[in-house]
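Trainee: Next up: some structures, all given as structure tokens.
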Structure P
Amino acid sequence: MKKYLFLTAAVLLFSCSKHNDDNSKGPGYSTERAVGASAHDLLSADPYASLEIQLLYAEGYAPDAAALDQLKSFLQTLCNKPGGVEIVTAQIPAASQPVIGIDDINALEKKYRTIFTTDSSLGVFALYAGSDYTDSNVLGIAYKNTSLCLFGKTIADHSGGLGQASRTKLTATIMEHEFGHLLGLVGNGSPMQTPHEDSDHAHHCNDEHCLMYYATETTDVLGFLISGNVPQLDAHCREDLQANGGK
């Protein structure tokens, strides 16, 4: 039986729109909304001219530096942020449990997140966990409007070895795909200019060569990444982002 490895098997949609009471360092910008709710703010220069990403990683699971460079370039290409895009990394204690779920991830964000949205800079939280997800095939999730999580242990298990995909390319693919969901793709915060959502896989593109295609979530992409590059957004996804304030 063919085994499927999900890179982004879940975009967790939160309907809660209340303000984050713990966000005392910002002007009250809610970090508790649904994935895609901050798409325009992430893409446009007004009112947030810069983007600051706090990426925390569990001890022993530092993310690939080249992948972070690729992520920064990806965002600079898509987002109108004349003040720049900054990724701030820091280590947190090693994982205390081998498997974590969404409640655990939310608890870690609440405990360790220190970068929030200010008057001119939009804050994003990214966790690079040292645990597997409750679904062991999942490598990354976007779970709130400015929050995502990658599962570093699972990534390490499926990359960097003989016959495996490059750690850099696999990490970059997951990061960029998850950010694609934060940016409102597909049809989930950045309105489609031309219908291109896969009718069988919500919020994914119907172009099999696109970064946001659902099969990016399967083992097929691992074989591709051995010799190919990180998938790119197709023309329809780019048009959606441009129409919602992006470059």
Structure Q
Amino acid sequence: MSAVNDRALRWDALLNARDLGGLPAAAGVIARGAIVRSDALHRLTDAGRTALIAHGVRTVIDMRNPREIEMDPYTLVGVSVAQIAQQTEEAWQATAGMDRVASDVMMLDLVRARFAKIADAIAGAPAGGVLIHCFVGKDRTGLMTMLLLDLVGTPRDVIAADYQLTATGLAPIFADLIAKADTDARRARLKEEALSRAEVMAAIHDAFRASHGDAEAYLRAGGMSDASITTLRARLLGASRRT
């Protein structure tokens, strides 16, 4: 169930929403409706908000930074929204100028406690589905998704393939950015980013595993309790999810 047609959620007017349900795990598959990843929800129309509710989402975790939230706010009736910024200004400055793999690996180190806080919030969310998002649902959401999938034993290549699906949804945004790029260097960088290459996420996952062992060890070191990690696993696999 990893094809776009199986998991893509065409909620008007989101660009990059998909359900992680159906992806393989060590002990079965991710439960349909348990976790959704997407771009920022300020783009949703009334029809899109209705579709989100109908899908069973009852908790949203917004990983945008405060400035992004201020520029593009949104409200959802009947849904709990938690704002947990994944980046800090210090982390952003520390990774500036690095290539994608190096910057994301350093980001995982610098803001581990925040990733653990997000994971803990997912584990402790009330009954219903949980949606996680940043601005376009690519990098910050991609790292959080990698951690969640690694936690339940989803194979590396499947994690990487899910990341690459982002390219389809974000194609219109990147086409516009590329057309407006004011230098050849920026244009080339945007063209590369637009591809959301599976091999990039695979390299990030390899480096993450080399540094931290696995997601369980990483989240525990970030302050997440063993009980919360167990609850999170169960939620992803559907054992504790109620609607």
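A short reminder: the numbers here are calculations on the coordinates, not readings from a lab. Since the model is a prediction, treat every value here as computed from it, not as a measurement. Cβ atoms are built from the backbone, for glycine too; each structure is taken alone.
Trainee: Given a computed value of -15500 for helix-only ellipticity at 222 nm (-39500 (n - 2.57) for each DSSP H run of 4 or more, over all residues; to 500), which structure among P, Q does it belong to?
Mentor: Of the structures listed, the value fits Q.
Trainee: I would also like to ask the following. For structures P, Q, which has the highest computed value of FRET efficiency 1/(1 + (r/R0)^6) of positions 93 and 213 (r between Cβ atoms, R0 = 30 Å, to 0.05)?
Mentor: The maximum falls on structure Q.
Trainee: To test your reading of the models, identify which of P, Q gives 17.8 for mean count of other Cβ atoms within 10 Å over residues 69-76 when calculated.
Mentor: P
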